[in-house]
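Listed next: structures, encoded as structure tokens.
Since every read-out is calculated from the coordinates, none of them should be taken as a lab result. The shown structure was predicted, so the numbers you read here are calculated from the model rather than taken from an experiment. Cβ atoms are built from the backbone, for glycine too; each structure is taken alone.
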Structure P
Amino acid sequence: MRMFTGIARVPKHVWDSDPAVRADLERLIERLEGLALDVGLDPESNICLTDGEADVRVGISEEMDEFLREAPGTWRM
């Protein structure tokens, strides 16, 4: 079983009632998918959206998390 690090969380009632919040998370996921592809990772196995009872979460794999934390690049601030 692959472990994921949560990077964004939205309460379920906000997710259900605010289209702007859903659009923001969708844009975040698109950006993460682009990053994954840029570094040779499969987006489908390295990014997840979990729609739970209390909240909706975006997560990234441990491998992607490690890369984003430690790899050099101009994208880092």
Structure Q
Amino acid sequence: MPLACVLVHCKPGKDPYALEKIKEMKDVKRAFETLGAFDIVAEFEFKSLEKLGVAVYEIAKIDGVVSTETLIETLL
């Protein structure tokens, strides 16, 4: 199954809450806080782009999440 990393930018102080909510999601393989332009990296294994889209939408709705960027694994 393909992998995707969702990079998450949060409001100051909201990253611990967002991280816990992301870790509770069904298809997340791992999630962790980072330093830099993004506060959280979440790695997903997904069966379809539709399921990935739903997961990204759910992350965007979490209180304190400002923006996301999604990186999808390419199989060349």
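Of the structures labelled P, Q, one was used to calculate helix-only ellipticity at 222 nm (-39500 (n - 2.57) for each DSSP H run of 4 or more, over all residues; to 500), giving -14500. Name it. Don't skip to the answer; put the middle values down first.
On the way: P: -14500; Q: -8000.
Matching structure: P.
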### Query
Here mean projected area of the Cα convex hull in nm² has been calculated and equals 4.8, so which of P, Q was it run on?
Q
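Please state which of the structures P, Q yields 19.1 when mean count of other Cβ atoms within 10 Å over residues 4-11 is computed from it.
On the way: P: 15.0; Q: 19.1.
It must be structure Q, since only it matches.
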### Value 42, calculated as relative contact order in percent (Cα under 8 Å, 6 or more apart), assigned to which of P, Q
P
